[in-house]
Structure 1
Amino acid sequence: MAFDIRNPGLATTVQDQGRTGHYNVGIPQSGSLDQYSAELGNALVGNTANEAVLECTYLGPVLSTDQDALIAVTGAPVEVKVNGEARPQWTRLQLKAGDELSFGVIQGGTRYYIAVRGGIDVPSVLGSRSTYSLGAIGGFHGRKLEAGDQVPVGSPLDGGAVPDADTVPEEFRPAFSKEQTVRIVLGLYDHRLTDEGLDNLLNGEWKVTPVADRMGLRYSGPGVQWKEREQPFGAGSDPSNIVDAGYAVGSIQIPGGTQPIILHRDAVSGGGYAMVGTVISADMDLVARAAPGTSTRFVAISLDEALVARKELAELKRNARAAIGAGG
């Protein structure tokens, strides 16, 4: 079985939960930016959370299927159309052989996901089917989809039953708001900010700029001030520069003290900018849902509170899967 890509959309890629264990050699984890939405799409069609999906950015693809298929579209709100007729999101849909799937204009957020029963069946590279376009690794030939591609779909796993319910209840669907509160853990270099700079970071209003992709999101706002110091050899002249250090996914840099950048799933693993904080793992999906212009406030929490938030997100996923009758 395969999807015939008639129009690829703006940037449609194959993604799964990502490849871990290679960040130390500069290969980022990649994977779906909004893991929660992708996982529930897989749950609706009876896949495990690990199956690969199509991640669509702003403008979705036009595709057809050469065999009957069960799909679900989750993530950012967008009009879903089968043979030109509107169909609901967050709901399991039956495609017949030859049916055409297309999309209208996105109505919030940035990315939505097409899950298909059996998953997108591309080769696993370093333990993942996810596309890392900058390195031409994984996915469909290491790149975003193009018109004319034939994207293979796998066979359902043994024992992977289709869930009882065909839709995700409203209370488990994420919001795509124009205002966000993002929780961060301060460090490693927040001590390099002045008191006013730290106050701006935590109490100022920041807005997502159009400079936002899978590598990271840039924010405009009040800026921050760095403490003056004699820069160490190799650190560069700007006070936001450091001697090279490793970056965690979710690290916040503020080059020149002007526009913070949150590093996301395709970001480089190290460099010479100071990290003033890190977005907690439980809020990385939230960050991924932010469209340009989204108003954002950063709230500092403790590491213990971050661990509690991670457990709460895991519990939310379990409850959502249980609500649709999905296993695992």
Structure 2
Amino acid sequence: MSIAERLHYYNRIFSAYLTSDNSQLTFWHDTPEENLRATTDALGEYYMSFSQKARYTAHLDPAGIPMLDYRGKIGVQYNPIAISQWGLGNYNLFRQGQSGRDRSLNDPNQHFRRRFLAASDWLVSHLEQNASGVWVWNHYFDWEYRDTLKAPWYSGLAQGQGISLLARAHAETGISEYLESAQRAFDSFLKSTSEGGVVFRDEQNQSWVEEYIVSPPTHILNGFIWAAWGIRDYFLATKERNAEELFEQVFQTLLANLHKYDFGFWSLYEQSGTRLPMLASPFYHKLHIVQLRVMYRLTGHKLFADFADRWQAYADRWLNRARALCYKSLFKLWYY
């Protein structure tokens, strides 16, 4: 990347953080929040709130589906992960508004239901086969992540969150197309990344769900955890044994490797093996903490709560926050 391109990149980043300019970062960087109303043994409200994302209005297509503005050459684009999160946030708001209400179409809370089903319908209509014949939700824009991800590209994170939404759409409506699409998408978890799927198995036969399909794999933590929830939601919807077994595998992978994401004063975003490790941004550090608290609720394994507490303690110290910001900036300058 040239100096001019780097300056343009940082101008976009700082603009999105410091202004209300409605770039794509204004959608992603809401306040991570655990949803304590979510049940852990059945499909109900989603495990995170996504309430800010549910009310996103910056860029909507004629059907009301959210689009994100990436600026520059990319412009305004559909992103299946964003659409799934928008749908899950609206599903939560719909369920929260149902307490003591009539569930008829005259209920004023139905606009949240319409939005979550609109997102579900978008996922059904945009699920397609990749070059290996695996059903995925594609991104139709190039994306810079070390190397350029060339369109169309797919993501284990998109697969997991799409399944989480479709499982709830089926539970709410009984419409078979939602579950059938979730079943097609789940096949991507049963195939390795070399086979067109989204799971990488390392030399220890540990199973990793990859947010970005790159070689060597980078094991992005937040995408891995969100995708794992999709696997679990699929099991709750279908009771299929292979989903239960896969969740156990990725759960054990996370337990065995969580310490590798601890940098002593902050959490790491990924495990890319670079000489200078990639620290999480303040947003992603907070997201990691929330995700680990959810994992503790889902599994009862105290290690998740212990790391969440430790990483919260890191964030509570201003010196750690300052060190993390400087370190993150250095990483960006060196590798991007």
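The numbers here are math on the coordinates, done by the rules we state, and not lab data. Model, not experiment: these values are computed from the prediction. Cβ atoms are built from the backbone, for glycine too; each structure is taken alone.
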Out of 1, 2, choose the structure whose coordinates give helix-only ellipticity at 222 nm (-39500 (n - 2.57) for each DSSP H run of 4 or more, over all residues; to 500) equal to -16500 when calculated. 2
Where does the value 12 come from, among 1, 2, when relative contact order in percent (Cα under 8 Å, 6 or more apart) is the thing being computed? 2
Computing Cα Rg over 2.2 N^0.38 Å, for residues 63-214 alone for each of 1, 2, the value 1.36 comes from structure 1
Which of 1, 2 yields 20.5, 67 for Rg and Dmax of the Cα atoms in Å, as computed? 1
Value 2.0, calculated as distance in nm of label points 7 Å out along Cα→Cβ at positions 175 and 207, assigned to which of 1, 2: 1
